[in-house]
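Asker: Below you'll find a set of structures to go through.
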Structure 1
Amino acid sequence: MKVGFIGLGQMGGAMAANLLKAGHEVTVYNRTPAKVAALAAQGAKVAASVAEACGGAAVMTMLANDQAVEDVVRGDRGVLASLPPGAIHISSSTISVDLAERLTAVHDDYGSGFVSAPVFGRPDVAAAGQLMVIAAGASRAVADAAPLLDAIGRRTFVVSETPATANLVKLSGNFLLASVIESLGEAMALIAKGGVDRRRYLDILTSSLFDVPAYRIYGEAIANDRFEPPAFAAPLGQKDIRLTLAAAEDLGVPMPLASLLRDRFLTLMAHGGERLDWAAVGRLAAADAGQQQHSGAASSAAGRG
């Protein structure tokens, strides 16, 4: 399939590479031109503008936040104005439910298909083509998008014909992951202050009660004070909790833990956590308990009170 790909960060670059490996004809665009070189070497065509990336049957976007998506979608040379009639925009960005609803309406106005397809997985999972894709949209559009989603992921879960539903599921999942990070951090602060080695404790947890990737990945980061370089930057985690709370307010769903997580991310940011992985939230409890860091991997934010 002829497809454009816009947004070549750690996740987007890996996803575009897997589209190429699957035999799709991929045109890539990124605001930072240096990020396209590796994909060009793999056979991607390099677009000089958003419009040039929108000439095929579909375009995929993987961007940081609502504003970045709106900037790319709207305007005389944006996605909406540039897609051929009947082409599909597949948005894999983690965006607000509100924006997904607005994008659905405006794509309908332009006669374009819109599929929300956010993903679960970190950059190494994306590189391996093993992402879990949460897809929603009109059945015809989702079916047309399936070969592209199959190329980037291990499994696609189609959750609704309403695109915004996929974004709600994605935000809820990130809320749960942030809750795991916070609870792991509190538990490790407790046992460490009681004289138990954090790495030994993590081995106990992941060999018994919590033998799952989230506990292993984030537990290792917290136990080893390893938050750089970030696989998922803390400001993105902060953004996702904020969007979760906005969706909860619109639906009339109290989320006390999400409110707590919002404050934890604010604390991390206030202490210089912008460059750290969002797992650094899990070291705040140790700092609150007066514990020192055990390595120099995250020297600024997470270990300071």
Structure 2
Amino acid sequence: MTGHVVALSGGVGGAKLVHGLAMALPPEALSIIVNTGDDFRHLGLSISPDLDSVVYALAGLSDPIRGWGRREETWTFMKALAGLGAPDWFQLGDGDLAMHVERSRRLAEGVPLSEVTRHLCRALGIATRVLPMSDDPVCTQVMTGDGWLDFQEYFVHRQCQPAVSQFRFAGAAAARAQPDALAALGRHDLRAIIICPSNPFVSIEPILAVPGIRAAIEHTTAPVIAVTPIINGKAIKGPAAKMMTELGLPVSAAAVAQRYAGLIDGFIIEDTDPIPDADAGITFFAAATLMRNDEDRLRLAHAVLGAADALRARERFA
């Protein structure tokens, strides 16, 4: 089936699926809206972890072992930094550092983040559109026993140890959705909107908090499909399962689907998990969602697109 596909993505898990979608679709048929709530300033540099995870995955540069950063990375900078007694809790590889320096240089010249991202994608041979959710700053914060913490402080510096009780997205209410992202969500030829297997609380909900984005998805005539980040009661990467426990939620794909109730039409669950009964207008589909290699990514991309097309065949999407 032809038509445009829009994917909402966070970092590692989302980056794997968007890479699969990029292999399954021509570049002009895919737009990727990426979370920037994780973005922060560090050592004088502008760091965009989720954007970089997506860009590295699409460019074939992501590290398959760590799951983040560039493959075949070297660490001379970090060793020298530690030797100076400087903060070394956020790891910046030598090749990765070039990305942050170039981004910071262009942002300091007044170039919007979306244009900087477009430049970096062109330089790395990426034709698919990669769009930050906003060119305005948004900061994801988590409430812990130590008070509100910026996400990178919680995630990297504190290694997710504090228990979380709620989330907020500072600056989101005043942020403007990136215009190309809104335009993609409103296309008349939209085939599907796909919510990638990213942490719902700190990767997808920051995107939805930017004014206009949730409304565009709620009013689309295209099927909206989410993919589980929880497999057999565990998160493959990141703190999603820990957060669910601390929030008093079952650690299950069904609980993630319920988090998206009212927004999605379909949900992809791991094929080794029991499929819940259809609820809140959500249809469940089973697929192999663990992505160990490029073949797995492409296979899951086709499964997600197939589920979207099956929903579209229903009368209300005709």
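Asker: Using helix-only ellipticity at 222 nm (-39500 (n - 2.57) for each DSSP H run of 4 or more, over all residues; to 500) as the calculated read-out, with -10000 as its value, let me know the right label among 1, 2. Can you show the working numbers first?
Answerer: Values: 1: -15000; 2: -10000.
Among 1, 2, the structure yielding -10000 for helix-only ellipticity at 222 nm (-39500 (n - 2.57) for each DSSP H run of 4 or more, over all residues; to 500) is 2.
Asker: Quick check for you: by distance in nm of label points 7 Å out along Cα→Cβ at positions 43 and 163, which of 1, 2 is greatest?
Answerer: Of structures 1, 2, the maximum of distance in nm of label points 7 Å out along Cα→Cβ at positions 43 and 163 occurs in 2.
Asker: For the read-out mean count of other Cβ atoms within 10 Å over residues 11-18, a value of 27.2 was computed from one structure; give its label from 1, 2.
Answerer: Label of the source structure: 2.
Asker: Continuing with this model, one more query. A value of 1.0 was derived for distance in nm of label points 7 Å out along Cα→Cβ at positions 203 and 227; which structure in 1, 2 was it taken from?
Answerer: Details: 1: 2.6; 2: 1.0.
Going label by label, the one that fits is 2.
Asker: Follow-up question, since we're still on this one. Using relative contact order in percent (Cα under 8 Å, 6 or more apart), single out the structure from 1, 2 with the greatest value.
Answerer: Numbers: 1: 13; 2: 20.
Structure 2 comes out on top.
Asker: For which of the structures 1, 2 does the calculation of mean count of other Cβ atoms within 10 Å over residues 115-122 return 23.9?
Answerer: Values: 1: 23.9; 2: 17.6.
Source structure: 1.
Asker: Further, regarding this structure: If you work out Cα Rg over 2.2 N^0.38 Å, for residues 99-154 alone for 1, 2, which one comes out largest?
Answerer: Sorting by Cα Rg over 2.2 N^0.38 Å, for residues 99-154 alone in descending order puts 2 first.
Quick note: the coordinates plus some simple rules give every number you see, no bench work behind them. Computed from a predicted structure; not experimentally measured. Cβ atoms are built from the backbone, for glycine too; each structure is taken alone.
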